[in-house]
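These notes open a run of structures that come right after.
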Structure I
């Protein structure tokens, strides 16, 4: 995994507050304040998804609805409303480290 993907994983981890796994968004509007370009953010996010470090829990769109992500080795938190997600929470399997 390249350095940018590692840095993004650390940033995503910093957004996890203990009760929002599955409800973590990483929009460019926030990430540019941390120095991320659109291209670097997209490349790093795609690598994290490809290697199963993060999982897409809701696909955002061109509207104001953001994509949501989960850290793959942690369970989806009970505080996250299942109706908000595109995945079946009961069948979610943890990544083995």
Structure II
């Protein structure tokens, strides 16, 4: 197996583990229906970084990076959605 394929496979495995790391964060937010302590600025910056790298991945036609960054985009978007949802729900009226 050529080294390029091993590197691509390693990138996919590492990137997939990164995506899986979002799951505990998402499940805790859903379980407790609370987004306290989450910085929207930080999540938006993270989302912006993902979009920039995704654009580059599309430009260089790297399917592994494209697929991983689409997955990251979805996960981060879900976190941002839950932050808004639970902040509105938990704010005093």
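If helix-only ellipticity at 222 nm (-39500 (n - 2.57) for each DSSP H run of 4 or more, over all residues; to 500) comes out at -9000 when worked out from the coordinates, which of I, II was used? It must be structure I, since only it matches.
Upon calculation of P(r) over Cα pairs in 5 Å bins from 0, in percent from the atomic coordinates, which of the structures I, II produces 3, 13, 25, 27, 19, 10, 3, 0? Structure I accounts for this read-out. Among candidates I, II, the computation of relative contact order in percent (Cα under 8 Å, 6 or more apart) that gave 41 used structure II.
Here distance in nm of label points 7 Å out along Cα→Cβ at positions 25 and 41 has been calculated and equals 1.7, so which of I, II was it run on? Going through each structure in turn, the value belongs to II.
Here, each number is a calculation from the coordinates, and none is a lab measurement. Computed from a predicted structure; not experimentally measured. Cβ atoms are built from the backbone, for glycine too; each structure is taken alone.
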